[in-house]
Structure I
């Protein structure tokens, strides 16, 4: 099924049932700020994982999101490509030292209160406690991402969204790398003044109607 049609099918089904996208992980309770949902992350046998959480509104002034999803790839998906030319160039750009963590952060997706994606963004490495990958590898992993975490609707939305928003993701990662290149301090990845590296607002209605 085409990604746009798959997204429509998910949200149509949720609307018909009077259900929320995050119902399965929130268990009918309002999210507690900074808590991970699910607590130990949603794990996929394919090597990807994700969690949802929300911040205090004061943490991100002007943000309209309810919370966001963080997507990660585990070591088997990227370990053999850490010494690629693209990865070495990226590490030279950001001064990145290989992290011991078994995950690499790929993308964050901001959701509104209705559970609809409204932003795509990237964050600095200190935020997630692991590291980043070069843009081509990140795009390749997202493009081929397959999820089977048991949270069927959330998995479907994330898979469909990254397929539908490939041009936006390319632009997002270009902006990320420009931000890192321009940052004035040497220890870029641990500088807490540098948190969100790039962000793009998305109008899902426009995308699905062919106008975005």
Structure II
């Protein structure tokens, strides 16, 4: 069903916490921009790359056959712009992926797709295993129960019509597309994520990602 599934890669943010002269998705990893690694992971699918207008020249250089769409001021606005671009294309399912998660595995992608055979929404996650604290002024102020807590990952997968309607109805400000889906009453299946499917956020994440890439090679 790959020909009925599209991938929307969100890469319109500025990512200032990662440091460097460029937004994190355009910094180099394994000899090419981070977002080029993310695009390559989904080479088997029609792809939409949602970008900041300032990044169009860079995006055109690496996009290949991916459709370029300019995003909005927030993540959910960018996703909606991408979904609008897919409207009317005969797409039954869509995977929405962070451009700054360049190490997503085919196994994770496959688990999300398989879950969509039985659910209208599915997303990978890793159960929280560390102790959880609250803190204030540099001191621990308490602990929290970690049972039932997960670290969310992408790609988050949906039946296209369901997530498009959910975004159209949403008021904005969601952390991710699962939040949008749940606000619309969709049940979201959890599938097994991958500890290597990291989101590049801080400078140290790039060094870790380089090590993981070398391990794959």
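When Cα extents along the principal axes in Å is calculated, the result is 53, 41, 34; to which of the structures I, II does this value belong? Display every interim value, and only then the final one.
Numbers: I: 51, 37, 35; II: 53, 41, 34.
This figure was derived from II.
If you work out mean count of other Cβ atoms within 10 Å over residues 22-29 for I, II, which one comes out largest? Don't skip to the answer; put the middle values down first.
Working: I: 14.0; II: 22.0.
Going through I, II one by one, mean count of other Cβ atoms within 10 Å over residues 22-29 peaks for structure II.
Just checking, which of I, II has the largest value of distance in nm of label points 7 Å out along Cα→Cβ at positions 54 and 110? Before the final figure, lay out each step's value.
Working: I: 1.5; II: 4.1.
Comparing I, II by distance in nm of label points 7 Å out along Cα→Cβ at positions 54 and 110, the maximum is at II.
Every number here is computed from the coordinates shown, using simple stated rules; none is lab data. Because the structure is a prediction, the values reported are computed rather than measured. Cβ atoms are built from the backbone, for glycine too; each structure is taken alone.
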